[in-house]
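Dropping the structures in below, format is structure tokens.
Bear in mind these aren't lab numbers, they're just calculated from the coordinates by the rules spelled out. Treat the numbers as computed from the prediction; the structure is a model and nothing was measured. Cβ atoms are built from the backbone, for glycine too; each structure is taken alone.
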Structure I
Amino acid sequence: MKLAVTAPDRLSVRTVPVPDPGDLIARLPHPTALAWIRHGDGIVGWGEAARLPLPGGPDRFTTAAQLLRDLFGTAAVDDPVTAPGTGPVAFGSFGFDPKSPDSVLIVPRRILGRRDGTAWLTTIGDDTDPLTLTTPPHTPTGLRWSPGALPEHAWKDAVATAVDRIKHGHLGKVVLARDLTAHADTPIDARVLLHRLARRYPGCYTFSCAGMVGATPELLIRRTGDHIESLVLAGTTARGTGPADDHDRAARLFTSAKDREEHRYAADMVRDALTPLCAELTVPDQPELLTLPNLTHLASPVRGRLAADRSVLDVLAALHPTPAVCGTPTDTALDLIRELEGMDRGRYAGPVGWVDARGDGEWGIALRCAELDGTRARLFAGCGIVADSDPDAELAEARTKFRVMRDALQGQDATEPA
């Protein structure tokens, strides 16, 4: 397959071990940031050695894997570190809808990483991109908020319509999302948001790719050699006002028939998708509780061993979209999303992460995020709708999920949404 992208004919790649760089996000020299960070470890990148815009369609993950094989397969690579994330790496962000033309892979010119006490720097092409700060981060100011595609009353009507379709047997679950827009006085610097998110949500995967910035709790897939991991999240409650309220809310979530049903759909789909790819697969019979600073989720950690050599992108093709962000049956839920949401999700709820030349990588679902475009940030929040869903409760959940990115964006001069 010919590589129809802006890229040199042959990449020259050199990875070297470096002393601990400290805060990885602080080393990003300018606002065009690429990042994947959890508990301070991960990788950041800047500059562009290659950009691969991907066409829409059901084969976009396969197309992406082939394009990268072509690009990385001819590269001249010097990589004595040989760890996941060393050598040439592509950061990526895919559109949620198979019809979306928004998917992109970016191979940065510089990649700085740290994992398990080992740090490295990868240079692709020449070494003219700076290691030192060239543009100081600047905080968003003058934030003004405006409603998204659907006002709250219309979104609640959409939830009610979805519940009616579910009760009449058209489908089992659908995830409906909302958007919200913030406007700032000056272009929004992704690095400021990354710092705030990583500090407040260290256990989440703080990411940035082509303007999509967020902190997702949901690991869609990690591949390290033939081993894979996933974390299924579905079923959510807000944290309590104190320890007793927090405990009661978590207990209600864990025993909620509505939330357990929502979670079961997601866990069963991941099991069904991964079983044909794996020689071994472990999916727990019961979910556990995952507690974050603002929310508590039902969670099922999944682990397996691949039966054949497949890139992490090949596994993504089998998994996306999960019922946690779409619904079930998938095609019916996707059609209902297109009918009821009144907006294009773009890359919200699509896979976001990175892949290296070995096919290793980590990919999450782009949740608790915003899409940056100059002075504008478009925020997203989604809720799983099943037969017992209540529109008012779902709206309250969406407001809670918006809070992650609202807090990351707003300062003392912020005004409330119109």
Structure II
Amino acid sequence: MAGQTPNRIRGTQDMLGEAQLSFQHVVDTFHRVRALYGFQRVEIPIFESTAVFARSIGETTDVVSKEMYTFEDRGGDSVTLRPEFTAGIARAYLTEGWQQFAPLKIAASGPVFRYERPQKGRYRQFHQVDAEILGAGEPQADIELLVFADQLLHELGIADGVTLQLNTLGDGPTREAWRAALVAHFEKHRGDLSEESLDRLERNPLRILDSKDPRDRPIADSAPGIDAFLTDEAASFFAQVTAGLDAAGVKWTRNETLVRGLDYYRHTAFEFVTDRLGAQGTVLAGGRYDGLVGSLGGPETPGVGWAAGIERLAMLVGSVPAPAPDVAIIPMGAAADAAAQGILADLRRAGVAADMAFRGNMKKRMQKANASGARFAVILGEDELAKGVAALKDLSAGTQEEVALDALVAKVRAG
């Protein structure tokens, strides 16, 4: 219909006020903590060649087969909006010469896109924070990322009720032996498996272990565990990770059913989970992906990383108070209004958060100043201008004094 306002696209969101404040608090906290750990911020494209994600996430995964926003651009190339960060970061590591900086600790945040059924805490355009270490095969890299994640959750104030679940996927030989044992186990129960798990048995048998189908659970629960197949090197790696977490005071629990289906995953796999989000229990997840860069055509390169949904973290954080200005300026009259613009600019250039209502009488402006949570009100009228002063009112104490205009900034900064 002509003139009708188009609706927001399903699975997207507009944020203002409380939702945006919680969202921004998560992002700001993430970047403050990542700087403490020496992780550089990076920016990568929102879209990539489709092959980047098909090769790195895996053609057989739901993300690639069902959920990606893929389209042909005007040049006839197949491009995809990023469904996650790691693949694009691995591509950049290869194409931008970042190997020279290895071991490289990097972090990113921004929108990602998946075409799935929208529900609480899940969107088609959502946002993630992401941290990766490339070029470090040592268990210390895994420990550093896990301690970073744990500190982030604590500094957001949401660590209570969140549990770090940890598992090892072993090295290449471990994984091959375990996979063969799993296939043999599942083949014995082929007649009782769900249709989806039968499909996974051919393409990705490890994923049967985390099936939610009640037909699969008894079979998955009785499957052989990985520990019987761990090489000495793989067992030592996992022992070093857990010892490092213990030394850092990070609590963890073993979850032997925690798996990653793709062959390039190795050693550590982890999830921070909670029951405070209903069915969507994972808060932050990641693992070691030593075979990823090689799968993209590069040299074999160790890597480990994690990602977390900003919306989910923000839901756990809850309400965040809006930042209050330090000063609210209340001019009375045209001359004062003009002078107030100069005072406002001087305060802001000095690093003082200051605001001024665009309209209203003195009573309304004072009400607005009180409601904003400002510490001071600067009242400026004809009498004050004639004397070259402003009335500075401490809104919490209720006291008021005259301050020379050229001393106002210093007075406010001194508190």
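When P(r) over Cα pairs in 10 Å bins from 0, in percent is calculated, the result is 4, 18, 23, 20, 13, 10, 7, 3, 1, 0; to which of the structures I, II does this value belong?
II
Of structures I, II, which gives 4.0 when distance in nm of label points 7 Å out along Cα→Cβ at positions 113 and 321 is computed from the coordinates?
Structure II accounts for this read-out.
-8500 is what came out when helix-only ellipticity at 222 nm (-39500 (n - 2.57) for each DSSP H run of 4 or more, over all residues; to 500) was calculated for one structure; which of I, II is it? Don't jump to the answer; show the numbers that get you there.
Values: I: -8500; II: -11000.
Derived from the structure labelled I.
Going by mean count of other Cβ atoms within 10 Å over residues 209-216, which of structures I, II comes out largest?
Top value of mean count of other Cβ atoms within 10 Å over residues 209-216, among I, II, belongs to structure I.
Using relative contact order in percent (Cα under 8 Å, 6 or more apart) as the calculated read-out, with 16 as its value, let me know the right label among I, II. List each step's numbers first, then the result.
Numbers: I: 23; II: 16.
Answer by label: II.
With distance in nm of label points 7 Å out along Cα→Cβ at positions 241 and 257 computed per structure, which member of I, II shows the largest figure?
I
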